[in-house]
Every structure is written in C-alpha cells, then in structure tokens.
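Several structures are given next for inspection.
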Structure P
Amino acid sequence: MIRRVDLRGRVAAGEVLDLQALVPRAVFDVEAALDVVRPICLDVRHRGLEAIREYGEKFDHVAVADLRVPAEALKTALEELDPSVRSAFEESIRRVREVSEDERGADVASEPAPGGRVTQRLVPVQRVGLYVPGGRAPLASSVVMNVVPAQVAGVQSLAVASPPQKDFGGLPHPTVLAVCAMLGIEEVYAMGGAQAIAGFAYGFEGCRKVNLITGPGNIYVVAAKRFLQSEVGIDSEAGPTEIAVLADDTADAAHVAADLISQAEHDPMAASVLVTPSEALAAAVEAELPKQVAKTKHRERVEEALGGQQSAVVLVDDLDQGTAVVDAYAAEHLEIQTADAEERAAQINNAGAIFVGGWSPVSLGDYCAGSNHVLPTAGCACHSSGLSVRSFLKAVHVINYSQQALADVAQHVVNLAHAEDLPGHAAAVTARFPDTATESVDG
C-alpha cells in the first residue's frame, strides 16, 4: 500500500544522499496550468461579472444570477447550523483569535542617534479577498483560518469567495456561509476557481479590487495567483497537502497510521511520509494501514495517495539522520513522535507547522489548536511561513530626524552618495546646510 525507502547503511557505505530528493512529491505543474488560467483571467479583466458567471456555469455546473450572497442566506445558514458544530467553530475561533492577538506585535521605535528616530509601524492591508475551497470537502474551517487573523490585524474590508454548489441552489456550502455569519463577514461571493481570483484581483461590478488574496485552492487557483501577482499580493502557492511523521519505537503504530490517513484523505496527490529508525514500527504501521483504510469513507483517494510516489516509509540509521531527512523535506505538517520529541522539534528549521508528541495530531491543528492550517507546501517551508496575523500587516518605517541629527550624519550620507556616483543624493543633504561646506563637495 505504501512504498519503502531504506537509507540504512548507505552513508556508511560511502554514498552521498540527496535528502531533498529522497521522497519525490506529487506532480503539480503550475506552469502548465498557467496556460489554462491566463485566458480566463484576462477575460475576467475585460468582461468582469459576465465572464465570472459564465466560467462558474462552465466549471461548477451551476448558473448564478447574482454572485453576492444575500444577507438573508448568511443568516439562515447560521440559524440552521448544527449546535454542536457551531460550538466547535466558536471554540476554534476563540483559540485562533487568542494566538493571533499574541502574535500581532506592536509598533517599534528606535533612536540610532540623539534626535533621530525610526519607528516601524505595523499597518494592516486595506482590503483582502479570502478564498475558501469547495471541492471534495467544504473547508469551512478555512474561513476561520483566513478571517480571524485578518480581523486581528485590523483589516477593514474583507470579502470571501467560495465556489457555488449545485446542491445548494448556487450558493456556497451552507457551513461556509454560517461561519462567515459567525465572524460578521457580510461580503461573500458565490464564485470559485481562477475566475474568483481574477475577480478579486481586477474587481468587477459590485466588488472593488483587493490588495491581497489569501487561502488555499486547487492547481488552477494556485496558477491564477501566480499569474496575477503583478496585480495583487498573495499569501502563497499552496500545493497538495503533506504530512511527515518522525517516530521511534515509542510511537503508537495505530496513531501514526491514522495520522498518515488523515492527510491522505484530502487528495489523491496528498503526501504521507513516515521517517523512522525502527523496523518494528515501520512493519506495524504498514500492517495497520490496510486495516484502517478499509474502514475509511474516502478509501479510493486514500489508497491512491498512499500508493503514490509522494508517500513512503523511510527507514533511517538513527533519529539524527531522520531529523536531517525531515528537515530537508520541509513538510507542510511535521509530527514528531519520539521519546525526546520536544528536543527534536527544537532542531527543526524547515516545516510549516510542527506537532510535538503523540497527543498533538495534525487534525488538531486543522481545527482547534489555535494555530493556522494555511501552510507552505512543496518544500516552501524552507523559506516561507504559514498564514498568520503578520500576513495581513505591512511594516512601514517612519523616519523623523531633527536638524542637528541630520547635521551629525550629513557627511556620511554625502560620502556614500558620491561613492555610488549619485551627487543628487548628496545635494539633497547639502542643500539643507548652505553655509556649511562638506569635504566631499569641496573636493
């Protein structure tokens, strides 16, 4: 069901291992998808609302007369939400909000010289378009992960887009609408795919263009984000979900198998990787997987994901090698189930989120840990972070120098300007001190 990659003894035998290439990822060809989305985006730019409606009917198989979700539909969705689900979302919102508030930070003022002050202001993005997928699963939890940190950041204008659903009369999934209502989001659009991203980027009748687009989506959503980066800011180019588990013989094989399956049920291209020095654990997990997969609802897609080139059980010489492997892999989600889990976690530089110990499964982070589940994939965790309150803030330096503070540093500015052959830069300083010749100018 899942292949093995055995690294034991290979380094001792003199082999140089390319750790990043050990577990190939699923093919996710954004460049090829660009050829599909480019004409869609340009069509939306020129024809706006009409084009979005047409593509919605073509791809989502439902005709939507008015993309804007009526306020009454939002209210009804919340009223009809199962009370137990509502309670769970309320707790998820509370935890994500608390973490976001702690992360937000404050303006920082520095005084590099007497009379010279530089303040870094954290300024919220003015208008944000939040995308919520609606494909194989209605990811209403993504509403929480997108909206809450944006609200904590202080974004004043938030719009949500989610694909129209034929089963719900052309509206987004009712759970998505209910969570929007819970969070006070009134601007919600029944639109999905590349046309939704283009609609936010260019604006259309009744919808102003946004400054930033966040949220996960399929390959066409990702490709549209890439194409439109000259028009609008984006959070990331998120690909298929990933889980890596670093475990030793103290881990519970049934728990590890369940965690691998939990991410495999997202998508046939999802990656599930176990890295362990324990032959016994590897064998136990391999035996456990078929038992659990046989009982899961989405058996076919789980089997395809686990059997793909992107999934594997990787046997290593020891935990130090295992740590190096998962750090090089830079998984979206990394679980560490070892006897020294906290110490191992502190050694990891590259992961979207790290789940420490046997009682911190990825599913917890997907919903109620307080962390964000919009995370970098495809190895991008080596240079990028997951969505957070900081994603919705811009850092602006405010420089305030007195006359004397500028005079004190003027000669350095003039010297550096001339060193770069930019005399106009120097003149912008010397013009303020006409009675004081400088060595560089005189020379």
Structure Q
Amino acid sequence: MKKETGFYGDVLEGLHNAADLMKLDREVLKILAKTTNEITVNFPVKMSNGRVEMFTGYRVQHNNVMGPYSGGLRFHPWVDLGEMRALATVMTCKAAIAGIPFGGAAGGVQFNPSDYNFSDVERITRRFTYSLGSNIGAEYDILTSDVNTNPQTMAWILDTYLSTMPPEKRQAKTHVVTGKPIHLGGSVGHDKAAGQGLVFAIEEWAAGHRFDLEGAAYTVQGFGSVGVWTSILLNQKGAKLVAVEDTSGPIYNPRGIDPSDLLTYDKENGRIAGYPNAKPIDHEAFLATKADIFIPAALEYQITAQTAPKLNVKLVVEGADCPCDRDGSKILKERGIEVLPDILCNSGSVIVSYFEWLQNKRSELWELEEVDRKLQNKMKDAYHRVRDRAAEFKTDWCTAARIEALTRLERIYKRRGIFP
C-alpha cells in the first residue's frame, strides 16, 4: 500500500500505532485505513456580477459501520482531498469514542468566503449542494457546520436539498443537515456544543488531578465558535483568559480578558486586534505565555517541532482537529505536558449534532438543560473510558483514545462479519 504523507499520513500513522499496541485484527485495520467513497465535484457558479467561476468541492465518506456518515463542511482555500480524508477518518473515531451511531465523513469547497459577497457565498453553497445530489441524505450522509460555515450555510443546504425531494417527503428529510437555525429544526445548545464539550472534559481532568479551575490561567488560539464558547464557559468556572490569538494577531492581559466583552468588540470590528483592554503581543510571546491550560482552537498543525518547545503550560486541550503534528506531540510528551486529544474532547459538536438529528427524526424539541445533561453524560463516559485505556496500555491519551475507538469498531466488524 502506498504510504500516505501530510495530514492524512499522520492520521493513518496514529491509527496504525494504536492498532499495533492493542493488536487490532489486521483485516479490520485494512478496512479502516481506507475511505469508502470520495466524491469530487467541479461546478460552475454564475456570480452576482454575471461572471462565471469554477469551484472544486469534496465529500469524503470514511466508514458507516456504526451508522450513517456524518461530518463537517468547511469553506477554505486550503481544502483538498487529503485533508478531507483525514478529517473523515477522525470523525469516525470521534463517533466511536462518543458511542453514537454515526460514521465519519468530511467535506469542503476550495475558496475563501471572505473574498465573496453574501449573495455569492449563497450561490456557491447551493450549487455545491446540488452537485452532490444523492451522495448526501438524511439517513445516508448528514452535513454539519465547520470552518467558515454556520447555521445560515446549513439553512441554504437544507433548502436546496429539500427542493430536490418529492413534496410529500420534504418534511421527513430535514435531518440531512445539523447545526441549523433553531426555527428550522436546529437544536438548542448546538452553537456552544464544541466548547461545552471541551469544558466538560477539562472539568473531568481537573477533578482527577485535584486541580482548582477557580483562578486558573488559560490561553486560546482561535476566536471562532469553539474558542469563544470555551472561553466564556471557562470564565464562568472562575478561570482567567490571559491571552488569545486570531488571524489579526494575539493580545495579552495578565489580569484577565473578559471573553464576552472581547466577542462584542470582535463582532463590531471583525478582529480582536486593537481590543482596548489588552495589549498586542507577537506570536512567539503568545506561545510562551505562562498559563495552566492552552487551548488550540484554530486549524490543524499549530503545535509543531518549532512551536511545542515554547509552550509554558501544564495541559493542552485540543479544540481544533489535529492541532499537533507528530513532532509536536512527541515534544509535548517528552516535556511532560498532558494533552487531551481532539477525538475525545472536541467531540461535543458531533454529539449534539446527533441529538439534533434524533430530535428531527422524532419531531421533538429538547430543552437546553436536557441537551447539556445528555452531553455531559456522554463526555464523562468517554473521558473515563479513554483514561482507563491509557492506564491499561500504559500509553498517552492520544493513543488511548484511538484504541478506544478501534476497539468499538473491531467489535462491530467481528459481530457483523465481512460480506463476501
């Protein structure tokens, strides 16, 4: 088999390392080391100025042995097939660890939405949805929001998809997307689900280490939905945000930054740079900021051989997908910095996406308290299972999380068998 490189290669290497340690059935590993379907669509869009542009979009479906494919959709100029393969594989592992009946998928369109007006982003979204056709479906492959996509994006996808359905079936297919606006069938709590899941995981870690979150200092990289909600919820626990970074640059205040006030400033100005209640610092100083917890919540590969030695924290909580590359992970392990892996602690959005899908299927609407309670139960259960795997195999939490995912998947394949 050709050796994969880059992001996808790192994901597969992590799976193989976990498989070797747990002695996973090699036939099962063969299946999980490959994606099931890879859809590439090149589609034209007539823009609002009358000009036609060509775009490339992807939907990669990794594995559906546990249930229908499900995964995020991102709009970003870096989107490519390798990234989608990696994210789809990671999504399968997240669902397996969380214990929800979903498989893994990922998709994206290769463009920067900030380069286009609102109307043109809608045109691109709708045309991409139409191009996917029957490759997505409410019981087959469910889309949810990811980088540069949001409830409005999901509403456009929903409307476009339903318009292709026979009229009598439309109301039964609203669960083709999750992360929808509430009045279109979205779930309360979905907007904060990823951040809420992170905080639940941090609370479990703190309880296990007899660490008091009251007064603890933390830093956040990325001030999108995950970074914002994690910051707000941690502040409610008495922790203190001392430094935060987005694409406009990092800011610092050792006395603490109010994340709600920073969010208001960000909405008004489109950036956190210039926030009056913190001083600007450079990227190197941000990484070296002394704190208890660092939460990378931006894109993948932010902690590398160059950046890992600079961190001055006790715990890294992976809010983004794969923020540590293989060298960065190795250095953190050597330095004794604990890492709560992405496939465990940022699975809150996957879990609440399942809750939304389930509510739509049942024509139900749960209260926020019920969503949060069910999410907390799922996160606590997953955390303890991964902790026990780490102790059982005397390994790090990242490997232990993969072992937990692979154990569940292997059990299913052993029971179902392989169709000849």
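Listed values, structure above:
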read-out	value
Comparison of P, Q - label where relative contact order in percent (Cα under 8 Å, 6 or more apart) is highest	P
Read-out distance in nm of label points 7 Å out along Cα→Cβ at positions 107 and 123, computed value 2.1, structure in P, Q	Q
For Rg and Dmax of the Cα atoms in Å computed as 20.8, 65, the structure of P, Q it came from	Q
Structure (P, Q) behind the derived value 10, 29, 26, 21, 13, 2, 0 of P(r) over Cα pairs in 10 Å bins from 0, in percent, for residues 155-314 alone	P
Given 48 for percent of Cα pairs over 19 Å apart, for residues 211-274 alone, calculated: source structure among P, Q	P
Among P, Q, structure where Cα extents along the principal axes in Å, for residues 251-410 alone as derived comes to 76, 34, 28	P
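No value in this document is a laboratory result; all are computed from the given coordinates. None of these values were measured; they are calculated from a predicted model. Cβ atoms are built from the backbone, for glycine too; each structure is taken alone.
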